[in-house]
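Please go over the structures that come below.
The numbers here are math on the coordinates, done by the rules we state, and not lab data. From a predicted model like this one, the values you see are computed outputs, not experimental measurements.
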Structure I
């Protein structure tokens with residue numbers, strides 16, 4: 001898979017992860033409002049947040065690689 005495709009895929013993961021985290025927080029708020037147990041929902045939220053951190057770090061690495069390749073390409077052209 002080409003770097004731009006990888007970036008696009010991981011950006012989708014980041015967007016979807018943000019949605020999942022937001023929805024899970026809403027579920028927790030509703031459980032609290034109903035005075036129902038939240039421990040499992042909080043565990044899932046923690047898992048979602050951990051995965052989100054991994055996706056965001058992966059995206060950062062890909063974007064840095066794209067920038068590095070852009071700089072390398074410019075240096076080759078100038079040389």
Structure II
């Protein structure tokens with residue numbers, strides 16, 4: 001299953017990014033690049049869902065699940081010169 005979650009990438013003074021989500025306070029990770037930060041966020045999200053399942057806890061109600069047939073509005077970072 002696919003999910004749409006908001007991510008906040010905060011640049012760090014020493015380089016790289018810290019990733020958090022206002023929807024999932026448990027999601028905190030980092031990466032040296034945006035691609036790495038988003039990949040690490042994906043791994044962290046999967047671990048959070050697994051923990052929720054193990055604890056019998058339901059994910060937040062406003063967590064949007066989508067499938068490959070659902071339209072999804074996403075935002076992404078695009079670099080241009």
Structure III
């Protein structure tokens with residue numbers, strides 16, 4: 001079973017949530033109604049593959065208007 005809980009309530013009820021997690025309950029923590037995190041029992045979350053991580057990085061929003069040379073100059077300046 002999966003439930004939603006607001007961040008404020010999750011903070012106030014952390015001990016209760018931890019007890020329920022041990023029993024298999026799962027939660028989605030929200031901030032102003034928007035999901036921000038999943039709270040799941042330890043060991044139940046699937047470990048992502050390296051391919052999934054690579055795909056996620058490739059889908060990052062691209063910065064436009066910066067040349068490769070500018071990036072190399074920033075790296076040389078220590079702007080890593």
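Values as computed for the structure displayed
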| quantity | calculated |
| --- | --- |
| Relative contact order in percent (Cα under 8 Å, 6 or more apart) derived as 28 - corresponding label from I, II, III | II |
| Among I, II, III, structure where Cα Rg over 2.2 N^0.38 Å as derived comes to 1.70 | III |
| Structure from which -9500 was derived, helix-only ellipticity at 222 nm (-39500 (n - 2.57) for each DSSP H run of 4 or more, over all residues; to 500), options I, II, III | II |
